[in-house]
Structure P
Amino acid sequence: MTISAVVTPSAALLNGSAHSSTDLDERVRVSTDRSGYVPPSLPDGVVYATSADDVVQAMKLAVAHHVPVVPRGAGTGLAAGASAKAGEVVLDLSRMNRILHIDPVEQLAVVEPGVLNAEVNAAANAHGLFYAPDPASTAICSIGGNIATNAGGMWCAKYGVTRESVLALRVVLPDGRILKTGRETIKGVTGYDLNALMIGSEGTLGVVVEATLRLRPRPIQTATVAAYFPDVDAAALAASAIIAARLQPSVLELMDGPTLEAVDAALGTNHRSKGGAFLLAQTDGYGAFLEQDVLLKAIEPFASHIEKAVDIADADALVATRREAIPSLERLGRVSICDIGVPRNKLSAVFAGLEDISRKTGVRIFNVAHAADGNLHPMIVVGEGESITDGPAKAALGEMFYLAQRLGGTLTGEHGVGLLKRDWLQEELGDISLELQRSIRNVFDPQGILNPGKAI
């Protein structure tokens with residue numbers, strides 16, 4: 001275990017480990033994530049765990065000395081769920097990055113939490129398999145972080161989110177005990193489902209040190225379509241038409257015109273010249289191209305231009321258009337990536353509402369969406385010196401939540417609550433649900449030392 005720290009009331013935890021220092025750069029690096037949130041101060045130190053034993057030791061010391069601990073993976077979170085401040089110690093799991101075992105027959109992988117999502121897929125691909133949860137940040141996000149937020153991604157419309165692909169976990173509880181949840185079988189209903197409870201708990205109930213992941217056979221073929229539309233309303237109607245046609249595409253991603261302009265500027269492409277909105281659709285399996293024909297028939301009345309990928313390289317380039325949306329916007333300023341969900345038949349209404357919010361608040365809002373499940377990522381972009389946690393940006397975030405609520409939706413589909421969205425929890429969950437959830441948290445962590453202030 002390697003530690004970088006400053007001498008603070010957390011020194012008992014930090015000095016109880018192998019090494020400590022006053023490395024300012026490291027404290028700055030681990031203080032926040034990709035949400036755009038800037039904490040008011042820096043954490044007291046950072047513990048680098050390389051094994052489950054390191055995590056056990058750190059948590060036992062934390063409990064003994066009442067030191068708040070903030071678990072951290074790759075730092076790619078979008079809700080300030082891994083942000084840390086003075087008085088807290090960061091527990092960095094990025095060095096626990098081994099793929100421990102792949103069983104191609106049972107189609108599962110056992111991994112440590114610091115393994116990157118893309119690394120799991122690369123290893124699975126060697127056996128003709130893949131790991132379905134596929135966030136846009138797949139190349140840089142860790143499995144532990146995906147588990148913490150129940151991440152989804154582009155393939156979740158057909159294959160489900162992280163919860164559907166995690167069979168079992170080893171978790172270090174706040175008092176240092178190791179809990180095993182789930183099992184290696186596909187089915188199992190013995191006792192309460194603590195495995196599902198851990199997934200999406202944002203590091204508030206325990207620290208994941210090992211995960212058994214469900215892999216799936218890689219589709220025999222994939223058909224890819226890029227469609228362009230006069231505006232985002234037409235694209236939303238096309239997405240609804242695909243769902244109404246009883247299709248279940250493996251990918252159905254929507255991007256608006258301003259986002260296409262940002263991608264074009266970053267990549268040197270020309271997507272915006274082809275339309276005011278972009279819809280990426282993939283069908284897969286033995287019937288991929290038969291389904292593609294049905295999909296094309298559904299969207300043709302709305303589209304101004306349609307392209308079919310002719311080979312894998314062509315398809316990869318179209319997928320890259322979607323994956324590069326966030327990095328492209330980050331070139332324009334500080335980005336706050338929101339995460340509302342609405343019923344799929346309300347996509348057109350939610351885009352109209354977002355345009356109205358932008359007009360009223362004066363905040364620039366760029367939009368991408370997992371159109372097959374109604375999960376939108378409106379992205380607020382402000383200047384480098386501007387705040388995303390107060391002023392117009394905060395007002396826009398609140399208005400987005402109320403918009404989603406009016407349409408029967410939710411505050412967050414896959415990024416989690418973290419710090420940024422707690423203001424609206426009570427209105428979505430209600431008093432009884434919040435009371436029960438906080439009681440559950442207190443059972444796991446009576447001292448309240450694990451990722452304090454986050455999630456609920």
Structure Q
Amino acid sequence: MQQCPTGGEPQVEFEKSIRWWDGVAITLSLPAALFVGLGYSIGAIGAWAAMALWVLIAVVAALHNWVYSEMGAMFSHKSGGIALYANEAWSQRFPSLGPLATYAYWFAWATAPAIWGLAISQILTEQFWPEARFTLDLGLLQLDLPQLIALGVALVSWALSMIELRFTMILITLAGVLLMIPVVIFGSASFFAAQWSSASFSWHLGSGAEGLRNALAWLFVMAWSAYSVEAAASFIPEYRNTVSDTRKALRVSALILLLVFTLAPLGLVGLLGEQTLIDQPNGFLQTAANVLLGGGAAVITVLLIAGVMVLAIMGTADAARALYQSARDGLTVRQFGVLNKRGVPARAVTLQLAVNIALVLFVGNALAVIVAGNVGYVIAHMLAVSGFVMLRKHRPHAARPIRLSRKWIGIAAALALFDGLILLVGITSASVTGYGGYKEVGIAIAVLAISQLMYRWRQHQDRAEPLALGSQYT
């Protein structure tokens with residue numbers, strides 16, 4: 001805790017309490033996101049096409065992380081990750097892009113408990129309570145079992161995000177390591193399982209312009225799972241050895257993601273056959289456990305739920321830091337730029353709890369939320385990697401503790417173009433993947449428009465009451 005220069009309230013800062021392996025541990029739960037979407041993608045475009053696209057999006061996500069390692073080290077005092085780097089790059093020329101990127105990024109992560117809570121409820125009910133028809137009647141609201149489970153996930157995510165990060169990291173690491181056990185087992189099935197075969201693999205992506213459109217539409221959906229590997233960047237101010245831990249956390253996470261997204265689908269589809277994943281999009285891991293291990297389906301379910309739960313917690317913590325830093329940088333209302341005595345952005349975390357409760361109670365189906373979040377998330381990445389090019393051009397002599405070679409300027413530009421392309425096709429072809437249509441895209445645009453309103457509100461606050469030296473909202 002630091003004392004303000006004016007002698008006012010002490011300014012609470014993030015404690016440097018984690019190491020690079022904690023950043024990696026945050027992303028060890030990402031295979032859970034892969035498993036949630038794998039069966040649906042195979043059912044739509046075939047195993048060969050789906051696996052090729054999952055590998056491709058993992059490669060692209062890894063390249064993003066390499067770019068973010070330089071930017072993260074440049075702005076190592078900023079929490080909240082890539083959207084704040086985008087603001088640094090674009091704020092002088094297009095000030096409105098900073099609030100857009102940060103709000104889009106915040107909303108994508110802030111809604112994680114609602115989205116993954118509904119995913120957990122689906123996994124649980126299929127595995128343990130397939131005939132459950134429970135409803136809680138509250139008069140104005142009738143809550144079914146999936147909604148109650150999703151509310152529980154939101155509350156647990158809030159509670160664990162309100163305590164010191166060091167303790168939460170222990171739980172996240174434990175859940176991530178446990179989830180990696182079935183990932184390693186099933187991912188290596190193609191090398192040692194006698195029943196593994198590629199005979200059932202098919203390719204239904206299409207050809208020509210239609211095939212390209214289908215591929216880009218699915219890459220847009222898959223980006224939701226793969227691009228999340230950047231989450232390690234949101235905790236850079238809390239790494240003990242800022243430069244070294246930043247480099248290792250972002251790059252090791254990306255390489256693990258690439259390995260898992262390559263081997264796990266190959267092993268599982270070859271072990272079970274394509275049709276099994278199509279027929280059981282939420283239960284194929286349990287079937288794989290019975291085939292390969294002769295049992296353990298319930299254990300696999302618990303491990304998968306633990307991994308998805310970590311995604312919800314990670315989303316809450318990540319989004320809270322993004323909202324906190326955006327308030328500190330003058331991009332949204334001042335009230336969120338505060339840490340409590342434990343160094344937690346408690347106001348931001350609590351706002352996210354309210355948002356997720358509202359989504360579960362009044363939306364229920366997470367489809368529109370997923371589309372809205374993914375539109376914003378890809379926009380944030382596009383602005384961040386293009387921001388890398390802008391920073392190299394307009395701040396060539398800025399301190400860069402991690403400096404990539406010049407060829408990465410071209411790579412970053414290509415990544416920005418790729419993000420823009422899948423965003424355009426994803427918005428205009430959402431019905432191709434079954435992840436919504438123009439209605440959901442309209443909701444996404446409306447949600448993102450709020451960023452500009454919040455930015456104008458902050459500007460009004462600053463004009464009405466300029467910040468004093470030593471303010472906790474600097």
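The value 1.00 for FRET efficiency 1/(1 + (r/R0)^6) of positions 23 and 303 (r between Cβ atoms, R0 = 41 Å, to 0.05) was derived from one model only; which of P, Q is it? Answer by label: Q. Computed over structures P, Q, mean count of other Cβ atoms within 10 Å over residues 175-182 reaches its largest value in Q.
Tell me which of P, Q gives 0.20 when you compute FRET efficiency 1/(1 + (r/R0)^6) of positions 295 and 327 (r between Cβ atoms, R0 = 41 Å, to 0.05). Source structure for this number: Q. The value -23500 for helix-only ellipticity at 222 nm (-39500 (n - 2.57) for each DSSP H run of 4 or more, over all residues; to 500) was derived from one model only; which of P, Q is it? Comparing all candidates, it corresponds to Q. Tell me which structure, out of P, Q, gives 1.3 once distance in nm of label points 7 Å out along Cα→Cβ at positions 167 and 199 is calculated. The correct label is P. To which of P, Q does the computed value 32 (relative contact order in percent (Cα under 8 Å, 6 or more apart)) belong? Label of the source structure: Q.
Given a value of 2.3 for distance in nm of label points 7 Å out along Cα→Cβ at positions 31 and 335, point me to the structure among P, Q it was derived from. All intermediate terms of the calculation are to be shown ahead of the outcome.
Numbers: P: 2.3; Q: 4.3.
It must be structure P, since only it matches.
Here distance in nm of label points 7 Å out along Cα→Cβ at positions 47 and 439 was calculated and came to 3.6; which of the structures P, Q was it taken from? Label of the originating structure: Q.
Sorting P, Q by distance in nm of label points 7 Å out along Cα→Cβ at positions 191 and 391 from high to low puts P first, with the largest value.
Values quoted throughout were computed directly from the atomic coordinates according to the rules given, and no laboratory measurement underlies them. Predicted, not measured: the structure shown is a model, and the values here were computed from it. Cβ atoms are built from the backbone, for glycine too; each structure is taken alone.
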